[in-house]
Structure P
Amino acid sequence: MIKILFVCHGNICRSPMAEYVMKYLVKKSGYENNFYIASAATSMEEIGNHIHYGTRMKMREVGIPTDNRVAVQMRRSDYKKYDYIIGMDHMNYKNILRIIGEDIEGKVSLLLEFAGSSRDIADPWYTGNFDQTYEDILEGCEAFLTQLIDTIKDK
C-alpha cells in the first residue's frame, strides 16, 4: 500500500483539497485499494477546524466528494508512517523538515515537482482564488498519480 500525506500550513484549504482530489483520481483510476491518502498541517492554528468553505465549495463544484474532517497537525512519527510527504509550498517544505528532523529517505517533496515545476501552490486563504489552487493541485496530483501507477505496474 502506498501511503501519502499532503501537508500545508493549516490543513483547511490546500492539503485537504489535494487529499480529496487524489482520492478521487485514485478511485477513478481503479487503484483505490493500493493507496492510503491523508492530509495534515504544519501549524497548530486551525487544529480541530473544518475545511475552509472555499475548498468545500470548489470540491462540490467539480463533483469531488468531501467528508466531515477536521484539521490535524503533522507529527514526527508521520515520517515512518507515510511513503510520501507532499508540501504545497516552499515554506511548508521547510516546516515539514522542522517537524521530522531530517529527510533521510527522500520522502518529502512539493506537489508541483511531479508536474515538472518548482512553483508554489498559492494559499487561497490569502488569495481567495480557489479556482487557481484547484487547477494547480489537479495538475500536480495527475502527474504524481501517473508516476505512481507506472511504479505499481512495474512491480
Structure Q
Amino acid sequence: MNEILSADRNEHDEPAAPASGMRRQLPAFLAIGVLSTLFYLALFVVLRLVASSQVANLVALAVSAVANTAANRRFTFGITGSVGAVRHQLQGAVAFLIGLGLSSGALALLGVAVPHASRVVEVAGLVVANGLATVARFVLLKLWVFKKR
C-alpha cells in the first residue's frame, strides 16, 4: 500500500488529490475551461471597445491562458507549490500559441467573409475556435506539461 501511495505524490512529496485519474481530471478541466472561456470572452468584449479584434483577442487570450494554466496545475493535476510553476507556464504557452493561431485565424476569416461582423458574430467565431483549442490544450497539459516525471 505504501508503494501505491508513494507513487501518487507530487513534486513536494505531498499526496496528490484523491482519484487523480481521468475521472477526476476531465470534470475539473471542463469546469476550469468554462470559467476561463467566460473570462476570456468578457475580457475580449471589453477590450474590443478600445482595440482591434486581433489586439483584444491577443490580450484576452494571454491573460486567461496564464490563469487557466495555474488553475489546471492546481485543481486538475493536483500540483501545489512553486517548484516547476514557471516551466509549466512556459509549456502552457505552447497551448496558448495554438489557441492564438486558431482564434486569430477565425477572426481573420471572419474579417474577409463578414467585414463588419457584429460582436455577437465575433464572439461566436471565437467560441468555435476556443473549442478546438481546448481539445489541444487538454492533450498537451495531460501528456506533456503535467506528465508525471
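Bear in mind these aren't lab numbers, they're just calculated from the coordinates by the rules spelled out. Treat the numbers as computed from the prediction; the structure is a model and nothing was measured. Cβ atoms are built from the backbone, for glycine too; each structure is taken alone.
Please state which of the structures P, Q yields -23500 when helix-only ellipticity at 222 nm (-39500 (n - 2.57) for each DSSP H run of 4 or more, over all residues; to 500) is computed from it. Can you show the working numbers first?
Values: P: -14000; Q: -23500.
Attributed to the structure labelled Q.
Here volume of the Cα convex hull per residue in Å³ was derived from just one of the structures P, Q, and that gives 106; the source is P.
Once relative contact order in percent (Cα under 8 Å, 6 or more apart) is calculated for every structure in P, Q, which label goes with the largest value?
Comparing P, Q, the top value of relative contact order in percent (Cα under 8 Å, 6 or more apart) belongs to P.
Hey, distance in nm of label points 7 Å out along Cα→Cβ at positions 38 and 134 derived from one of P, Q reads 1.3; which structure? It was calculated from structure Q.
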